[in-house]
Every structure is written in C-alpha cells, then in structure tokens.
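Each structure below is given as structure tokens.
What follows draws every value from the coordinates through simple rules; no lab data is involved. Keep in mind that this is a model prediction, so the values were computed, not measured. Cβ atoms are built from the backbone, for glycine too; each structure is taken alone.
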Structure I
Amino acid sequence: MSEWRPDLLGEGFECLDLDLGVDDAPASDWTGDEEIPLVATLVRSLPEPLGFWQRIRGHARELEAVDVLYVHGWSDYFFQRRLAEFWTVRGARFYALDLRRYGRSLRPGQLHGYVEHLDDYHTEIDMAVQQIVGCGGQKQESSTASGLRPSDDPPRRLVLFGHSTGGLVLSLWADRNRGIADALVLNSPWLQLQVGDTMRKAIAPVVNLRARLNPLADALPQLDMGFYKRAQAMVADPGEQAAINLDWRPEHPAPVRGGWLKAILEGHARVAAGIDVGAPVCMLLSARSYFGISWRDEMLRADTVLEVEGIARAGLRIGSSLTVERIDGALHDVFLSEESVRTEAYARLDRWTRGWMAATS
C-alpha cells in the first residue's frame, strides 16, 4: 500500500500513488522488458488546524466540513497552489488527482494522456473518493481528534472541481454515481466540441472508423499554435508559471490520436443526450472566445480553446441546478487569467460557495 509522501509543490502538500495495475495500452517508444505500472496520483493540502481558543469557543470556518476533489484538463496536471489555498483557508480539505498517464502519474513509455474510454477514469476517481470520504465512497460522519465535537459533527460534503476535459470527466462520473457529490464546480468544462453538436454527429462516424483501424494515428493536425500557453505566461501569476514542469504541461498539447478523440466524442454525445449530476453546479467561463492563426492581443482576455457560448448552453444538459458565471477578460482557465480577472473569478466562486452552503445547511 502506497503511503502519503511530500509532494513536489513543497510545504503543505503531500501525494499518494493509486495503483491501477499494469498498463495494457500501447506504449510509445518503450524498449524495456519490464511491465509499465499504471498509476494515478492523489495530491492533498489540508487546512491549518484551528487554534486552541478557537476550538474552545466553537469557532468554525465556513467550509470546515467540505472536501474538494480537483481534476485537471487535457495535456495538463495539478500545479496551482493558490487554487488549493482558496479552499484550505476556508477550512476545506483540498485534493487533486493527476489522472493516469498525466503529470505525476506519467511513466516512461506511456503515451501522454492517452485513453480510449473516459469511463476508465472512474477507477481512479472511485479510489480517490474512497481515500477522501471513507470505504466504498459512502459519506461518513467526520470525527474531531481534539474530542471537542465528537459525535455531532455534520457529515462532510464532497465538491467535485473540474477544468476543461476534467470537467467533462467529473460530470460523467457524477451522473453514474449520483448522490456521492454534493456540488460541482466546473472551470471552462469541455462539454461540447468547438464546432457544435451538428458537426460532432457528422464527423463521429469517420473518427470511429479511423479509431478502429488505427487508434494511435493522429486524428487531427496539430492546430494549437501555443497561444493559450503564451497568454498564460504573459498574464498569470509568475510564481506559479515558473514552477510548471514543461514535460508534463508542454507549450503544444500532445497529439490528438483517434482512439482518444473517439472517447471524447462519446462523452460529448452523452452530455448532448442529457445527464444528471445530481447536485448544484457552478460553471465559470470567459465572457468570450477568440480564435485565430496568428497572435492577437485579444487572446490575453478570451478563451482561445473552447467556444464558450456553446459550453454555456451545454451546461443546461448536465443537471437541474446550474449557475453560470461569465467573467470578462478570462482565459480558458479562468484562474490563470490576469490578476484583476482571477481576483474576480475567486470572488465569484466565494460568493457561490457561500450561497450553496447557506442553502444546504
């Protein structure tokens, strides 16, 4: 059994390997004889304990009984210390999952981010939730080591927090595991193909055929010019940007392979048909998208990855309670935008979490 160990993010962060067995996916350039282990990595940051007098007086932070599970997007991994801090200073326990073949979980010989079924990720999400909330993923009442609030603690609540592809993955997981999550926060979730549902239906048969014939072949030419990462480097927090591992989060994403694109289109089709995550949703999006084949300064204040109008509409098909926060000037990751914009994003998230907690207490 793997043990928690210090994480590369430094003080206040630990990580844990989740053993998923042996990788049976095709390898890239692996020439070794040994089998490649398949793992996911769970990172955690816990809130500072309350002081003695705060406990005696019954003081509690607003998110004291909340656990958060974050899942990153495509060609990405978890590195955002300040995102974790938003939750921990409010008393929540923050966890982040580097999915199989991403970031901390990537092993030599593996194809970066490759998967042929999005439901494969349910295994590591299940394991992460078990680590967070107890055996079998069932909610359990919390216990306090100090003994000051022994048996009458409220049950802990689970917030799923997904960015881009991670938002799609968590939405599909919540639909299949209704009743486990108490809320979803989605940061520019990839719920719909950029060209819309009509075009998705048109290209899906071609993608599916090519994926059956050669799942590792490039399904699309590499159209990413690096503008999104360039914009981040120019406006996001420089301390966080300097710490990024470019092997895990390259300037240009990994190739879009047929088997992976087929999995994404199948996920989009499920959303288009309608799912129910079974919990209130807060969706944060940029106010606009901007696409181009050459650099423009407008890319510093827009989503250059997704078509945000379509994503906002797709959000109506994932559940019955949806709040959409459109943030002027935001990038694709709203929390990596320029300072005033990310301050606004955090303020919107704080407002929503306060309302959610007040309404469900």
Structure II
Amino acid sequence: MDATGCRIGILGLDHWYSALPYLSALTRDSRVKVAGIAHHDIVRTQSVASESGVDRVVANPAALLEDKSIDAVAIFTSTDRVPGLCIAAAQAGKHILAIKPLARTLAEATAVVDAVRAAGVHLLPSEAVGAGGRRGAVEIVRSLVSEGRLGEVAFARCSHSAGLPWGWPDDNRPGWFIDPSRCAGGGWIDHAMYQIDRLRWILGRKVESVRGKLATARYTDLQVEDWGTALVWFEGGAIAEFRADWFMPSGSMYQDQFEIAGTKGVVRIDLVTHRLHIAETPPQWGALDQWREIAVPRNYDAATVAGHLADVVLGQAKPLATAEDAWSNLAVALAFYDAARSGRAVSVKELPGR
C-alpha cells in the first residue's frame, strides 16, 4: 500500500447481492486495485472477473490471504465460513469488510473479535457500513435524537420485507440462504441485522432483553423461518419492534421502513424511496396532517461503502463501525431466536472485556 492506493481481495461470492455491487464499485475507485477474487465456483468467478476487469481468479481464499501485497479483504461467503476467514485475514494483517452476520454463534464471533484486536486491524460490518446503514436518513435521525428534537424516545418500529433470496442472479433457487448448516437463520436475521445496528447507533443504548416469534408462513417447507418479529427493550426503557420477512415476490424486491416516536415528536423513514418525514409538537390545532418532509441525501450506495473501506485502509477515515458492533448486533439476533423458541424474554449478552 502506498499513500495513493490500496489492494483489496474479494473472498467469496455466495452473498452475491452485496458482493457484485461492491466489487463493481471497488473497481471504479481510482485508489483501489482489486487484486483477485476467490470463490469455489471458478466458472462463475471467471465470468464475474472478466466483466469487472479483475485478472486473478482462485478457488482457495488462502492464495489471497497469503499474498502480502493485499491490504484488505471483503468477505462475501456463506455465514459458516465468515468467522474462519475473518480470523485468517486478521492474522495475515489485513483489514476486513465482513458480510452480515459475523457468525452463527457468539463463540465464533468472540474469536473473530479477539483476532482483530490482537492484530490491530479494522473490521467493518456490512450491516453498519452498507446500504441502509449509518448514513443518509439514518444519520439525520441520529442527529434529531441526539439534539432532543424528538424528546425522550419511547418506541420504534422497523419493518423490512424482501423476496426469498436467489442463489445467483440467473438462478432462482435459494441455495445456501436456506441451509441451516450454512446460515444463522432465515428471513428475520437476513434483514433484521440492519435494524438492530441502526437503532443501537441512533439511540446510543445497549439492548437489555428480547422477546419474539418466528414462523415459516409462506414457504412452509423451509428449515429456517420466512417471517419473524421481535420486541426489544433498550437500556433506559425504550421499546422497539423489529419485523422482517421473505414475503415479497421472489428476487431482489424489498421495502425498508422505520419510525421512532418520542415525547416531542415522531419521525418515519422509507429507505427505498429515500423519504424522511417528521411531526413535531406543538402542533397547529385542527390540522389533520402535521408531517413535514426533510431532504435526504442518497449517499449510502455501494460506491460509498467501497469508498469508506478504501478511506479506512488508507488511514483517511475512522471506521463507521467495528468488530465489537458486529458482535453486539449478533448477540441481539441470537437472543431473539432463543426467545422465539422458548416463548420467554431473553437477556442479551455483552461482549466480555468491552
């Protein structure tokens, strides 16, 4: 790495929804050289590499991890492989962009955090730095909350609906996304990870406990849930509802909305249409609609994520989020699954030594 650029390797294309747009964005960043793609399906990988102008394709990620000229890796494998690759990358001294969730268990996630800390590298969790993460409307809402514009936050509601994932852009079979040996869960965790990170960051509070329900309601033959809803209690008393499902038509269509209600006002946001509305007190007496729209910049696309990764690797910016954030997000998600299966409230674990 020099002062003007960095070399980044791509590990896995399983989570192609993120891998392909981020790869495209990285190849367009003048400060970045995509030094290679490692993926088990060489035929698909060669096609992707040819389209993106990447000249190195390997089946084994070890080849890129052992390359001392590579400064960082972006990991887009199935969840079961993410922890091992993160640990190997950290031990090789490489910064990391990791697809969500970080692992299937907290023990695996703790091993990743330990490795990242020991190596002194950065790990950027995709649920925080990706689309719908800590930018744009989410950043504006955080400012509204911290400035006291909404008063004391009492309640939040988050809703994300998507289609059953495809295994590849031209293959509508869901593949590893519904394989419980390779993923951490189904339709709920697939997108609730964004909701969890979003509210943790906006409120700046720990999650204390979770209750929840999950079901296979539309795709009844799945071994993972296609729908879930959680009630989440934050430190200080705020309560949030997180709902996520695979009920949209199969493919990439989705909707992503959330609202936050406080003692002085309410905001509601649509992260697909990029529209944010706020209703503040005192209202005008008799008015039926108190909503006022606030302009939201469209600045959290794949190019922004790629740029932030390059900024962090080059030492030009502090990371928006860390491995510890990824651990805490996973802890909430796993507490939800425990709660849904047991039918009781479950306390959320905290990372030892944080």
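Just a few scattered comments:
- Structure from which 19 was derived, relative contact order in percent (Cα under 8 Å, 6 or more apart), options I, II: II
- Structures I, II were shown, and distance in nm of label points 7 Å out along Cα→Cβ at positions 105 and 265 at 2.5 was computed from I.
- When volume of the Cα convex hull per residue in Å³, for residues 97-280 alone is computed for each of I, II, the largest belongs to: I
- Structure from which 0.70 was derived, FRET efficiency 1/(1 + (r/R0)^6) of positions 41 and 113 (r between Cβ atoms, R0 = 35 Å, to 0.05), options I, II: II
- Test item: distance in nm of label points 7 Å out along Cα→Cβ at positions 65 and 81 calculated as 1.1, pick one of I, II: II
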